[in-house]
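Presented below are the structures under discussion, each in the form of structure tokens.
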Structure 1
Amino acid sequence: MTATEEYRSVFAPNLFAGRTVVVTGGGSGIGRCIAHELASLGATVAITGRRLERLEAVQAEIAAAGGTATCHPFDIRDEPAVIAAVSAIVEQHGPISGLVNNAGGQYPSRVEDLSLKGWDAVLRNNLTGGFLVSREIYTQSMAGHTGSIVNIIADMWGGMPTMAHSGAARAGMLNLTETCACEWASSGVRVNAVAPGWIASSGFDTYDEDMQSELRRLKAEIPLGRYGTEAEVSAAVTFLLSPGAAFISGSCVRVDGAVPNHRHTWQTVPTDRAEPFAGFPLATLPDALR
């Protein structure tokens, strides 16, 4: 990045100076963007994922922009690996101030076509992994030092046809968010969720052509008339991690352009007035939307 390509955060410079924040799934998409914004605000960002080369690429981007990030490759579904990785992060950086449970993934399937293996894989990706990382960061660090956790879920309100496994996992993650917010409040730990809607990120390109075609069609169903940006999700996460959200816990912030409020009684009116927030200079339009 050059000086003109710095992350354009709306938050105060050095907001997270001296703090360590863990971002799971930080090697691509929304996680990559969140890692960049937090690093631009002074945080030391520990990015995790299964593919070291992706993490190292994001680490290099953050370093080029003047920030600090470290790489921690492990599988969030593997309990011993999670325990060891969190221990290594605490040993390297000291207390962990923030956690963004962003890692996850799913694929389209009707319920009747879902195998048990596929069901289990998606629940472990989107629910079990978040539980393991949260538990370990709480017990190994936040229980004695306070902190803030933000769980990335999804627009799963009213069901997720063709994504039942993901919808069930995300709903479970919301309930886990609400439970942990209560149980861990005595340690000064806040736990919230962010639910992105249809966000133009690299995740779109992981789907097959039929699903990509459906994603392109869905733009017409968004009341604000456009897809969201990665930076708009990151801004919500950053706020919830910040001191400005000191009395917010057990809540969920939707970042979805009012899609869940679009009822069958309402015909969406085309609009181009909802200007996107494009704070992340390295963001690119997914191939699926070109």
Structure 2
Amino acid sequence: MSSEAEIRKRKIYRVTFVGFVVNLILSLLKLAAGLVGRSGAMIADAVHSFSDLATDVVVIAFARISAKPSDSGHDYGHGKYETLATIIISIALGVVGAGILIDSIERIRVVLDGGLLPRPGAIALVAAVVSIIVKEILYRYTVRVGRQVQSPSVIANAWHHRSDALSSLGTLVGIGCAYFLGSKWRIADPVAALVVAIFIFKIAFDLIRTGIGELLEQSLPADVEDEILRIVTANPEIREPHNLRTRRIGASIAIEVHVRMDGQMTVEHSHDLTVDIERRLRARFGEGTMIAIHVEPLK
């Protein structure tokens, strides 16, 4: 394993382990606050936090696999395992959103049928505030590391942290209305949860769409491919790039392109030109970039 891949793996482990510890402590605190404060919303929020523990385990497990170098059975490495982890986390997000949605609809129905939701205790309010602050800090830390190491699964896990913060925000609004404004306003709790569930579904859908696109060998965005072509043709001796093929493999990308050069130049010189192209592409897109350049003579 290269030193760059080892450093990347360690950063992923560190940020995910920090998230795991924070989620474990926060989940237990919120569960206790929900039980003591008689808040069904806070108990549901605690369950949401417990789901983050499972995604942390997924990220750690798949980071170890995706960091493995290429072997006889995986010529392009194991980067797709990280994409698979992203999809698993996204599905977990969707399941959490569905649970919040169902629970909020049931509680709204109770109120509409003339029922009365219980008044939560002040400890539930405090737990909601603490959860929002802690999870937003954890989101910012995790997403920064995820972008730094170009890890889609870490970024997906960061959004799982933010979904928990948003869930706690909805819980805070609902608990606050129920606690300060009286029984008539207790329906605000499930209504806020309903809005949060929709937002979580949107995040999950976007992440799943991106992950599936990578598994199905979707090309890189058009602006990225245009940039690749500009880098390839920066040297005037290289002409007419064509048959460009791109795809993402975990944190790395793969580039295949055909170029035309003067048919009278030596093989050694054409080789030097292709090596220079590879150097510039890796300087822009990372040392793990997989590059294949096919040289053709100018017609």
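From 1, 2, which structure was mean count of other Cβ atoms within 10 Å over residues 23-30 = 26.6 calculated on? Here the read-out was taken from 1.
Looking at distance in nm of label points 7 Å out along Cα→Cβ at positions 71 and 239 over structures 1, 2, structure 2 comes out largest.
When distance in nm of label points 7 Å out along Cα→Cβ at positions 135 and 215 is calculated for each of 1, 2, the greatest value falls to 1. Suppose log10 I(q)/I(0) by the Debye sum over Cα atoms at q = 0.14, 0.20 Å⁻¹, for residues 111-278 alone works out to -0.85, -1.20; of 1, 2, which structure was it derived from? That value comes from structure 2.
Source structure of the calculated read-out (helix-only ellipticity at 222 nm (-39500 (n - 2.57) for each DSSP H run of 4 or more, over all residues; to 500), -10500) within 1, 2: 1. When distance in nm of label points 7 Å out along Cα→Cβ at positions 87 and 151 is worked out for each of 1, 2, structure 1 gives the greatest result.
Calculated for structures 1, 2, distance in nm of label points 7 Å out along Cα→Cβ at positions 47 and 231 is largest in 2.
Coordinate-derived values only; no laboratory data. Treat the numbers as computed from the prediction; the structure is a model and nothing was measured. Cβ atoms are built from the backbone, for glycine too; each structure is taken alone.
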